[in-house]
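Okay, got some structures for you below.
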Structure P
Amino acid sequence: MIYLVTRHQGAVEWCARQNVQVDAWLPHLDVETIQAGDTVIGTLPIPLVAAVAARGGRYWHLTVPVTWSQRGQELTATQLESMGAYLQAYHVKAVE
C-alpha cells in the first residue's frame, strides 16, 4: 500500500499532478496499520517516521521550501510546484 498522509488538499493535488501513485489518502496515520513493504508519503514527525521504518515501511517526505511568512498557510498545488516541492526518501531509526 502507498499512503499519502496529509490534511492539505494542495498536497493531494500536487501528488496527482506529479503522477505519484497513492492507494489511500489519510489525514492522520495510525502506524499500527503499516505493514512491511508499505510506503508512506507526507510530512510526518521523526518519531512516526522511525515507527514506519521499524514496521518495515518506507517513508518519502514531501519537502516544501517555505519562507517564514508562508508557514502555516494553506498552499495550492500550483504554489507547491512554483516553490520547488519534491519527494525525498528517508530511513530513520530510533537510537536507544
Structure Q
Amino acid sequence: MTGQDKSQTPPKIEFPCDYPIKVMGFAAADFEQFVIEVMKKHDPSFNGEATIRDSRNGKYQAVNVTITATGEVQLKAIFEELKASGRVAMVL
C-alpha cells in the first residue's frame, strides 16, 4: 500500500528551476506581449522568449514560456494575475 500512497503524492519541485507555463486566452494582437509582461513582473530574469499558437478557428491563442520559478508563492501569484485579467481562459 505504501507504493500506492507515493503514486498519489505529486512530486516535489526543487526551486529555483526552469518552469514551463502555457497560457491560453482569447486571441488579440497584444496577447503575447501581455503574457510576457506578466512573466517579467514575477521573474525579472525572464528573457521574453515565447512561442505562440493560434487555435484552429482563431478564437484562442496559446503562449508558451519558460520562467525561473523561485517558489509556490511566485507561481500562485502568476496564476492569479493571469486569471484576474479576464483575458486568460486557462493556465497550465
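Upon calculation of mean count of other Cβ atoms within 10 Å over residues 12-19 from the atomic coordinates, which of the structures P, Q produces 15.1? Before the final figure, lay out each step's value.
On the way: P: 15.1; Q: 11.0.
Of the structures listed, the value fits P.
In terms of FRET efficiency 1/(1 + (r/R0)^6) of positions 20 and 68 (r between Cβ atoms, R0 = 25 Å, to 0.05), which of structures P, Q is highest?
Evaluating FRET efficiency 1/(1 + (r/R0)^6) of positions 20 and 68 (r between Cβ atoms, R0 = 25 Å, to 0.05) on every structure, the highest lands on Q.
Upon calculation of Rg and Dmax of the Cα atoms in Å from the atomic coordinates, which of the structures P, Q produces 15.1, 52?
Matching structure: Q.
Rank structures P, Q by relative contact order in percent (Cα under 8 Å, 6 or more apart) and report only the one at the top, that is, the highest.
Working: P: 31; Q: 38.
Looking at the calculated values, the largest one is Q.
Looking at structures P, Q, which one was helix-only ellipticity at 222 nm (-39500 (n - 2.57) for each DSSP H run of 4 or more, over all residues; to 500) calculated from, given that it came out as -10500?
Derived from Q, not from the others.
Here, each number is a calculation from the coordinates, and none is a lab measurement. Just so we're clear, the structure is a prediction, and the values are computed from it rather than from any experiment. Cβ atoms are built from the backbone, for glycine too; each structure is taken alone.
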